[in-house]
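Just so it is clear, none of the values below were taken in a lab; they were calculated from the coordinates. Remember, it's a predicted structure, so these values are computed and weren't measured experimentally. Cβ atoms are built from the backbone, for glycine too; each structure is taken alone.
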Structure 1
Amino acid sequence: MLIVSSCDDNRDTKMKGRENDDTIFFDYRIRGEESDSNVTVYVEFKRGGPNGSVLALNAPATVSLDGQTFPTDSAKLTGAYYEIRRPARSFSGKHEIIFTDPYKKEHKAEFDFQPFYLSQEIPAEVWRDSLVIHFKERDKEEYFRVSATDTSFASRDIVELDTVRNGKLVVPANKLKNLVDGPIVLLLSRELEKHFQSGPEVWGRVVVSYGMEREFTLKTPLSPGHAQ
């Protein structure tokens, strides 16, 4: 079995210190979007670490998702990769990727895919007091990436990691000052990364991400007594 450890913002630095040309590094990325009816599971293998050269699997080496073998594909710039797309409506829950190495030894990595949902839709018009985003069934404290952009090239926009507490994420008035009045595109995403070690020669990471997009109009109240 693989040993799982949580990661932090210095994860790339930590991984770089472990690079060794004699090892195989696996990079598994699971991506979902509310606007996409499918979830993409993307797999790469590299020599020595995350910045190593891309490896192609040759028989008897294989990689599978929940028992389904990945087909092989390639791109001119990145080299060999493996990809499966599954219907999002039935993909929530736990899954297992198994890499069988050239010596027929299995290396297992499990992940849990859990999309998030809003319990209340964001209004079409939002006042500058603050923006409160309500999530469904998110009781524990979690970190989400928030990106909000307007139509002005001169504004600073909002791009940051923020905290969901008791199912709410609050974008306060002082942060909304970065945006000009008018149409706003809001991107919400959550990414979880785990590191794995399977014996001395195989190691890697699994990155699970999900995101959604909303649009609204940001307005400045004409008087203190406005109603949102």
Structure 2
Amino acid sequence: MLIFFFFTTFKLLKYNPNYTLSTTNCQLNPMSKNKILILFAHPLFEKSFANKILTEHIPDSHSITFHDLYETYPEFDIDVKHEQELLKQHDIIIWQHPMYWYSCPPLLKQWIDMVLEYGWAYGKYGLALQDKVIFQAITTGANAENYSAEGLHLFTIPELLRPFSQTAKVCRMEYLPPFVIHGTHKMDEQTCLEKAASYAQLLMYFTNNEIDIRKIQEFPYMNDWMQSKNI
């Protein structure tokens, strides 16, 4: 049975300085929940069919914070300290965005450039993000077969996302394979609803369960790992 979750507002979570992550899983302890920060970036969200449905079905949970970058920073004036504090408050970070010219929308790129500062996120003393988990939730207008050596775009999605995985590595984070929805340009509403339900199930699983990081990293897509786990 698929259960759909709707929300209208999101509450920011209070920072607990005692949270730590292991290198093999990111369940803090059996009595607590993993806290997820979704950094959402879509410059044309009002025209987006797929991402609108995806965001509408994000579970309304105190353990999940949805942060719309374009709504928060329409002038690109990013509050670096605020963003860093948000990152410290959460255990799992998700960059959710459409694929824009084989990368992310410009505001998310600026967020990465400004927020992940030397001495804070990386460098000898930049340990603020160490062992936190990060991955991407992306949509593409083209079908999956276009993202291959024989396809229109010549490269796979993991290959195109290597700058992001390397960024995570430099920041000592655990980068997981992306959750990907292909073919959104021709996707019907029912299929999109099913994809949204799958995304919601993933978020709730990550909130409530231990995460076998090394096992997930064996898969090219988060979707493939989910299928192996019957999630």
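Data table
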item	result
Answer label among 1, 2 for the case where Rg and Dmax of the Cα atoms in Å, calculated from the coordinates, equals 16.8, 49	2
Which of 1, 2 leads on distance in nm of label points 7 Å out along Cα→Cβ at positions 124 and 212, largest value	2
helix-only ellipticity at 222 nm (-39500 (n - 2.57) for each DSSP H run of 4 or more, over all residues; to 500) derived as -1000 - corresponding label from 1, 2	1
Structure from which 15.9 was derived, mean count of other Cβ atoms within 10 Å over residues 92-99, options 1, 2	1
Value 22, calculated as relative contact order in percent (Cα under 8 Å, 6 or more apart), assigned to which of 1, 2	1
